[in-house]
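Some structures to go through are shown next.
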Structure I
Amino acid sequence: MQPIWQPSPERIAGSEITAFVAEINRRWGMQIRDYPSLHRFSVEEPERFWTAIWDYFSVIARKRGDEVLVDGDKMPGARWFPGAQLNFAQNMLRRRDGETAIIALREDGKRRTLSFAGLYDLVSRIAQAMTASGVGAGDRVAAYMPNIPEAIAGMIATTCIGAIWSCCAPEFGVPATVDRIGQVRPKLLLTADGYLYGGKQFNLIEKVRALAQALPSLETVVVVENIQSRPAVDTIPSAVRFEDFIAPFPEREIAFDSFPFNHPVFILFSSGTTGVPKCILHGAGGILIENLKSLGLQFDVKYGDRVYWWTTTGWVVWNLMAFSLARGASIVLYDGSPFYPTEDAILRHTAEERATFIRLTPKYVETLMKSGIVPAKHLDFSALRTMIVSSSPFGSDGYEYIYDSVKRDIHLGSPSGGTDPLGSLVSANPISPVWPGEIQGPALGFNIGIFDEAGQPIKEGAGELVVMQPFPSMPIAFWNDPDGNKYRDAYFNYFPNVWRHGDWAQLTERGGAVIFGRSDATLNARGIRIGTAEIYRKLGAIVEVADSVAVSQEWNGDTRIILFVKMREGKRLDVEISDRIRKQIRESLSPRHVPDKIISVPEIPLTSTGKISEAAVQAMIHGRRPTNEGALANPDALKYFTLEVLAELMH
């Protein structure tokens with residue numbers, strides 16, 4: 001196998017990571033020459049490395065303090081920059097000029113822009129209004145917002161005054177939203193009158209009214225005009241229109257108060273697959289330096305770039321995208337379906353807006369592949385340097401499609417991390433080759449390994465992806481977990497003093513990584529553990545299959561694999577297609593991977609972020625209601641997995 005892409009000498013020389021290495025070599029007399037030696041430095045000398053990150057990316061702080069890492073041998077328990085004092089929002093607003101900071105697109109063609117100076121002024125007014133309404137340091141601001149500029153400004157304003165931001169996307173139902181933001185008892189709710197998706201308008205007023213009634217801690221509800229002109233908010237308790245909320249407050253200089261390095265700024269929510277979603281609390285300094293490093297060194301995002309991450313506001317990807325502003329880059333927001341009005345809508349935006357960086361999902365790429373779309377034939381990607389495809393494992397056929405049909409000279413990466421580290425454990429880098437189907441290597445500052453189930457490191461084969469040293473962006477706590485038991489149980493009790501991430505993975509001979517899926521979604525059948533992502537990747541060759549979910553079912557004292565497939569429109573599952581599926585899996589994986597049953601269903605349960613919910617299907621086929629039903633984007637799909645329906649389908 002050969003690399004599918006190799007960076008040119010000019011690209012390597014012009015990268016941020018090359019400039020960073022030169023600074024380290026000059027500062028400490030090092031002889032770092034490539035990415036592997038830089039990664040070794042980052043984990044062998046973490047205090048020097050993270051100090052260099054702080055200095056190279058010019059973190060704005062009242063003080064840094066003398067200590068970098070205290071109790072660095074403890075997980076949890078390590079403390080980074082314990083004497084530092086900074087303001088998260090000040091770092092996000094470091095650029096203040098007339099150039100475009102935010103480009104906001106909608107399905108209906110409406111386009112808005114906001115300059116860096118305009119963003120600063122809007123944040124100033126929102127922060128003043130929040131303070132006047134009684135929100136202060138440590139209070140929680142919740143959002144129920146589409147992906148529009150007011151959401152970004154509201155988040156930055158919240159952190160500016162020391163309050164804590166939490167958000168749910170507006171497609172969440174009221175019960176699922178209350179399950180999340182209800183736990184943190186927000187004082188203020190920032191929302192909108194509606195949003196667009198798939199060519200339809202969705203009015204949010206009734207849902208917001210129900211939310212306000214279900215959240216007794218709320219003192220103020222602020223409604224942004226998005227799809228209506230001066231929406232009626234009279235039926236919503238304590239509601240005010242956004243324009244009226246900020247009207248009394250002029251644009252003025254922000255007096256940025258300083259807070260400790262670990263002052264909480266974000267509450268993110270787990271998927272809720274094992275009960276009520278966990279509220280994951282992230283501190284300002286750790287996530288700031290992690291994402292400055294990640295954007296700058298792993299993805300080569302530069303000052304003046306245009307960064308486009310297709311995402312909803314309730315997904316950690318939205319938070320990750322926002323850090324581009326701290327790099328002096330502009331961001332492209334999209335309120336709508338990635339497949340509307342055409343299946344290649346996101347790539348059309350990328351070309352039209354001259355984006356330099358784009359983030360897609362494997363499912364989006366798979367849809368383009370199966371539709372036979374060749375974007376390079378009709379779209380201009382000359383500005384595009386970097387593409388990230390993440391949220392689930394990304395196979396070699398996807399890499400080949402991007403290089404064949406989108407752009408030949410592009411840095412393609414597929415990092416893996418997520419909500420818990422608010423960053424990537426294994427990631428991309430712009431100065432090394434890209435191998436199809438393979439994540440390039442461990443992220444800088446992360447000492448990763450693969451453990452077997454007994455907690456022993458393994459060099460070959462698949463196992464649990466772990467991190468063996470503390471890293472700055474570890475969550476600082478879980479909300480409503482005063483003794484820390486939930487926090488320790490989530491990451492550290494499985495392998496003491498080691499972060500167990502929950503991915504089933506393998507390291508390659510080239511130093512890269514392959515993710516086979518979540519550990520709790522792996523199939524334990526016929527005495528082996530099988531990553532579901534392996535099966536999904538191979539099904540990409542079966543063009544008649546639109547989507548699928550594989551689960552293991554307890555059966556006659558053992559387990560068996562059931563594969564549910566959603567067929568493309570106009571196609572039906574027959575013996576010939578079933579045989580092709582089995583042959584493809586047998587020959588490209590192994591006979592043990594072949595499903596015992598292949599069943600056609602009209603719909604596959606998906607989370608609000610578009611991920612396949614194996615947990616929901618697993619529960620249903622064993623006669624249990626899923627604990628994450630409220631978080632599903634299409635909960636009605638569960639009716640196809642009842643025991644009665646399955647009994648009929650299996651005959």
Structure II
Amino acid sequence: MAAKITAGAPDAPSAKPSTIRPPFRADIEGLRAVAILLVVAYHAGIPQLSGGFVGVDVFFVLSGYLISWLLIKEVERTGTISLPSFYGRRARRLLPGLAAVLLVTILAAVLVYAPYEQRFLANTAAATAGYFSNLYFAKAAIDYHGPAAGTNPFLHTWSLSVEEQFYLVWPLLVLVGIGAFGKRSTAQSRSRLLLWMLLAGAYSFALSLLLTKLRPTSAFFLSPARAWEFAVGATGILIPVNAVSEAFPERIRERYRKLVSFRIGLLGWLGLIGIILAGTLYDGATPFPGIAALLPTVSTVLVLRAPAGSSISRFLSIRPLTEIGRLSYSWYLWHWPVLLLIDALAGPLSLPVRIGLMLLSLCFAELSYRIVENPIHHNRKLALRPAYSLAMAAAITIWVITVALSWRHESIKWAITPQQASYSRLRLDLPVIYSMNCDQDYYSTELKQCLFGTPGARHTAVLLGDSHAAQWFPTVESTFVEKGWQLVVMTKSGCPIVDSPFFYPPIGRIYGECEVWRERAIERIGALKPDVVIIGSARYQFSNDQLKSGTSKVLVPLSMASKLVLLMRDTPKLGFDPTRCLARSSWRLAFLPGHDCRIAMSDEVDQVYAVLKGSAREFPNVSTIDMNPFICNQANCSAIKDGVFVFRDDNHLSNTFAQRLAGDFANQIESQSQILSSLEPVDSQAPK
């Protein structure tokens with residue numbers, strides 16, 4: 001969140017466009033309001049503001065602008081920067097409110113979340129208190145726009161960590177960049193600092209472009225890939241607005257200033273429009289930050305450079321916006337935990353309820369601001385003695401980290417109680433191929449083949465696909481290996497056996513590695529000439545036409561290379577995490593609501609399956625296998641069936657349950673093709 005500066009007085013309407021404006025600006029409070037409203041609307045799930053996450057980028061630019069202003073003025077006034085005073089001000093402004101939210105959220109999370117979840121949340125809380133939660137999320141490769149984002153009430157603190165890391169480094173950069181240790185004029189010092197900011201910003205932006213392409217989660221969370229946004233804010237202070245020659249008469253210079261002021265005011269409106277456009281046109285599929293972040297960041301600078309008294313400045317200074325801007329930091333702190341805790345407690349929430357919770361969190365923000373943040377921020381004893389502020393910061397940080405680590409310790413003990421331990425183990429109920437590193441990750445194009453059964457057996461089966469193919473490994477192994485076959489496993493996470501390019505949200509771009517891996521797998525199968533190929537894929541964002549044509553393209557070589565190709569119908573998606581649902585319901589106190597952990601069946605799987613059956617009919621040796629009647633009944637799908645956990649997450653079967661389906665799977669195959677009793681090895685004539 002942007003650093004808030006309240007000292008000083010509003011601009012005089014006659015201020016010249018080239019003049020750096022005083023610290024307090026009502027229009028900046030209004031701009032904060034625009035930023036927080038975008039973020040809150042995005043998290044509330046308002047469809048028209050699918051890019052509201054750019055509000056955080058507005059805050060980054062604001063911080064670069066305002067903090068740079070303060071530091072530059074201090075250097076020009078005193079020749080240096082008092083680091084204790086600077087860090088003390090930041091501590092009084094930011095830490096008390098954050099600590100209050102963390103402690104309240106921890107207490108609520110103990111009641112709402114299951115113990116096995118609490119361990120991860122406690123780690124995050126400790127990282128947040130130490131202002132390195134962005135590093136934690138980057139290391140965990142959390143997709144900010146993905147389903148996992150909706151399970152952590154501390155996720156929004158990543159931006160606070162980025163800001164605090166900025167505050168740690170920026171004063172030093174300004175000191176060196178402005179040449180505080182040498183004798184230069186003010187103009188020379190600012191020109192030197194501007195060059196430093198441009199160079200640092202260019203380096204950071206280049207890194208952002210690279211990481212956005214290769215490691216989107218790192219680009220999103222890590223400070224080096226975000227530093228350029230703060231540098232852009234700093235340039236808003238350093239780049240002069242006009243340079244009218246003093247040789248011209250005052251009348252000409254004044255007319256020029258008015259013209260520049262008018263034009264810059266218009267640019268301010270364009271900047272506001274640019275911010276809103278980013279908030280409406282972007283979504284979770286937009287590669288970000290990278291190039292896309294230029295629109296909200298540059299637009300923010302245009303708004304900040306608008307002259308005092310301009311129409312854009314007056315608009316942003318209206319009372320409703322300035323009041324929201326005053327509470328922007330507090331609202332940012334509260335809105336996400338309130339939303340996620342209620343969602344975890346009551347289940348999926350409707351849009352009106354989510355909006356209502358956003359308004360409720362605004363009430364919490366007002367209370368927090370009045371009771372905790374403002375009194376400490378403006379405490380005279382702390383303000384006059386920076387050492388006291390720093391001591392307070394150290395005490396708060398150590399206290400909250402201690403609470404978080406204690407919570408972690410207790411959650412581990414709670415998670416190993418007999419009932420909770422069964423849910424913890426469910427998450428790890430995976431096919432053995434994962435521990436053997438058979439399944440390739442997102443960024444690998446290596447074709448790794450894992451062999452099971454009798455080497456050189458007369459019959460060979462291949463299991464091909466993504467994690468939804470891998471989940472069938474125990475079923476397929478029991479069916480084929482026990483009959484003396486050789487089984488070859490070729491799987492890659494998130495990679496459908498559909499020959500069509502697609503955007504994959506977990507990596508934030510077109511999944512090119514999947515295309516390379518798939519081609520290698522098909523080529524290898526062509527050389528292997530197996531008796532049967534079993535294909536499994538999840539449902540992806542393909543249109544029916546893309547799915548049909550893309551499936552047909554891969555079936556051509558596969559049907560020529562093998563005697564039989566089996567397309568597995570995809571398993572149902574629960575829409576909730578069964579481990580969480582069962583563990584939470586078991587953990588919660590009697591007065592807290594639980595869930596029956598089942599969901600009504602959807603026709604989405606049927607639609608995809610109909611397309612697959614249409615593709616299969618084009619080939620005489622391609623068939624489909626439907627195991628869903630053995631997984632769910634016609635009305636609903638449950639997390640537990642006959643005392644066995646069916647799913648390990650919201651869309652993958654547990655390894656234990658998949659093993660139970662081996663007999664039903666074998667019957668399905670035999671009823672269609674008699675393959676287990678009649679197939680002979682594939683001869684050298686590949687085409688059928």
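Bear in mind these aren't lab numbers, they're just calculated from the coordinates by the rules spelled out. Predicted model only: the values in this text are computed from it and were never measured. Cβ atoms are built from the backbone, for glycine too; each structure is taken alone.
Things to note:
- If relative contact order in percent (Cα under 8 Å, 6 or more apart) is computed and equals 13, the structure in I, II: I
- Identity of the structure behind 118 (criterion: volume of the Cα convex hull per residue in Å³, for residues 438-533 alone, calculated), options I, II: I
- When distance in nm of label points 7 Å out along Cα→Cβ at positions 126 and 518 is computed for each of I, II, the largest belongs to: II
- Origin of the value 15.1, where mean count of other Cβ atoms within 10 Å over residues 230-237 was derived from one of I, II: I
- Source structure of the calculated read-out (P(r) over Cα pairs in 5 Å bins from 0, in percent, for residues 118-405 alone, 1, 5, 11, 15, 18, 17, 14, 10, 6, 3, 1, 0) within I, II: I.
- If log10 I(q)/I(0) by the Debye sum over Cα atoms at q = 0.07 Å⁻¹ is computed and equals -0.57, the structure in I, II: II
- Comparison of I, II - label where mean count of other Cβ atoms within 10 Å over residues 326-333 is highest: II
- Label whose coordinates, when helix-only ellipticity at 222 nm (-39500 (n - 2.57) for each DSSP H run of 4 or more, over all residues; to 500) is calculated, return -8000 (choices I, II): I
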